[in-house]
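Student: The structures considered in this document are given below.
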Structure I
Amino acid sequence: MSFNIIKHPLIIDKLTRMRKVETSSKDFRENLNEIGQLMVYEIFRDVPVKEIDINTPVIKTKGYTIDIPVVLIPIIRAGLGMTEGIQRLVPTARIAHIGLYRNEETLEPVQYYAKKTKNIDKSYVIVVDPMLATGGSASKAIEIAKSWGAKQIKFVCLVSVQEGVDKLQREHPDVDVYTASLDPVLNDDGFIVPGLGDAGDRIFGTK
């Protein structure tokens, strides 16, 4: 597994805006989508391309196009907040969905929904969730994707901690991880510190 922290001034600036407690849901969502777009460049750095013949206004020439279907899998519900930004740059991507919630006592993920796409076994699969905390939800979502036949999987998050990274490395060493920040610790409630709070609540304004 490769672990990649994507550090860029634009990402750092937008992430700082998102961390602020006074940031509105509208601004939180907009910055999250914009960070998702900025991260796409690194996430897709090794995606295969094929040569094709094209006509420009001047002459026939050679060009290149992505040579593999792309599937995004947001972990509902917070993962939906990053999906739009990624899809803006990869508009042909299909969207699968995995619904998980965390048992607040055991901190273990509980599945309540899953819907796959066609040909996921032949696709470049991106599992998306803003937070990689204990790693339980991320690991479970990847497990589900693999049960559907997915082989080329990457996990993309906004904020992570070492505990979650270590769990993915143990349980899914074949999955590369991309994040915008590696934060110091988890608190006793399983929240990332300093983090940015409950991403789902802040995206959808439910608290």
Structure II
Amino acid sequence: MAQRFELHPVNPQPRLLRQAVQALQGGGVLAVPTDSSYALVCHLDDKAAVERLRRIRGVDERHHLTLLCRDLSELAQYARVDNRQYRLLKVATPGPYTFILEATKEVPRRVSHPARKTIGLRVPDHAVTLALLQLHGAPLLATTLLLPGDDTPLNDAHAIQARLQHELAAVLDAGACPAEPTTVVDLTPMGRGDDPVVIRHGRGALAALGLA
């Protein structure tokens, strides 16, 4: 049965965050708020939790999962980033953007794209999720909480708990999020001297990246 932790959206309670981290370390999948929509997250190195996350989301290993990172320095540990890519990332983070980059060896092979060896990365601009990442001490594997058959992501903690009460360990309730996924930009062409490619135009403004 999924627990629901009511957290202050700006100053989340450390006691509840510690309980959420314990749930992650115990193999649980959590629903967490972000600056775009709620997301499903789990421990990066927990194979069973990753499989459960994919099953809830209804996607296979060809679907890009995302690493939620605390900051750019952590992001660079898990992706190969050149100077041109870094300048764009610096403008866009934290924010409602997911970037596709070449994965480093720090990323388990089972969570990177099987053909391209790439991974999605983002730094969310949400106090609760950033505090969770800080306390956890490492990136979390994530995907938008868009369930099979739905047209928009879930953004209400009560509804999430009701629909996924037997699938999740916990829901972090910090109030409603925007019901719009991130903008997804593939930065791998930049490594060949080409322009980035917009995969999905979501909440993040393209003009902020110079791509409008």
Structure III
Amino acid sequence: MTLYYYERPPFSVTAPDGTVQGLVIAPTRAALERIGMAYVFQSTSVNRIFELVRDEHGTACSPGWYWTEERARFAKFTKAIYRDKPIIGITRKTLHVPVGTRLADLLAAGTTLTVTHGFSYGQYIDGLIAHADPNQLIPIPTGGPRMIDMVLTGHTDLALTSEEDASAYASQGIGGPDYPIVHFPDVPMGDPRRIMCARGVPDDVIERLNQAIDGP
């Protein structure tokens, strides 16, 4: 099985020695080894991952994705291999957000938000974004450093990311006094991340992976 991933520390990353590591890589590797399946990890782009998984005759898989209704129309999903901590906000330094402010209230007040094409922030936040004024949403093609740059340069009021992701940007001042991290009381625990596979992957392979994810 070929498992495609993109560089997103700490979820999936190629280490200096060439090994693939990360929060969603380790449980995926463990499940595959439990069922005795040969595998290889291959780095590629997010867009390429979706192209491969959308191939209904393909057998590509990719670890670390949220289940959504739209994705379920073209992909199969395993049980959860990891559950995110709650999504947090990174704000520009001139935006004062009192402790206890809800994300729903910020968006209702017209706060501009950077959103990444094709990404899900979990069911609750996706629902807030769907009902927000389109004029306050600033779409970008990729997340990660580009999303952070939008905050650092003042092009957006707010960017959303996981606590796990935010730790990777501490060297850029994220979490410091100029670019504080905001915890929202209305945002629940993050959604489960799963292995997403093309429709060509047999159901019995998905079931065997599910059994292995539950434990040895």
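What follows is calculated from the coordinates using simple rules that are stated; it is not laboratory data. The structure displayed is predicted, hence computed values, not measured ones. Cβ atoms are built from the backbone, for glycine too; each structure is taken alone.
Student: If Cα extents along the principal axes in Å, for residues 71-110 alone is calculated from each of I, II, III, which structure is the one that comes out at 43, 21, 17?
Tutor: Numbers: I: 39, 14, 9; II: 29, 21, 16; III: 43, 21, 17.
Structure of origin is III.
Student: Here's a follow-up. To test your reading of the models, identify which of I, II, III gives 26.2 for mean count of other Cβ atoms within 10 Å over residues 31-38 when calculated. If you can, show how the numbers build up before the last one.
Tutor: Values: I: 20.6; II: 26.2; III: 14.2.
Among I, II, III, the structure yielding 26.2 for mean count of other Cβ atoms within 10 Å over residues 31-38 is II.
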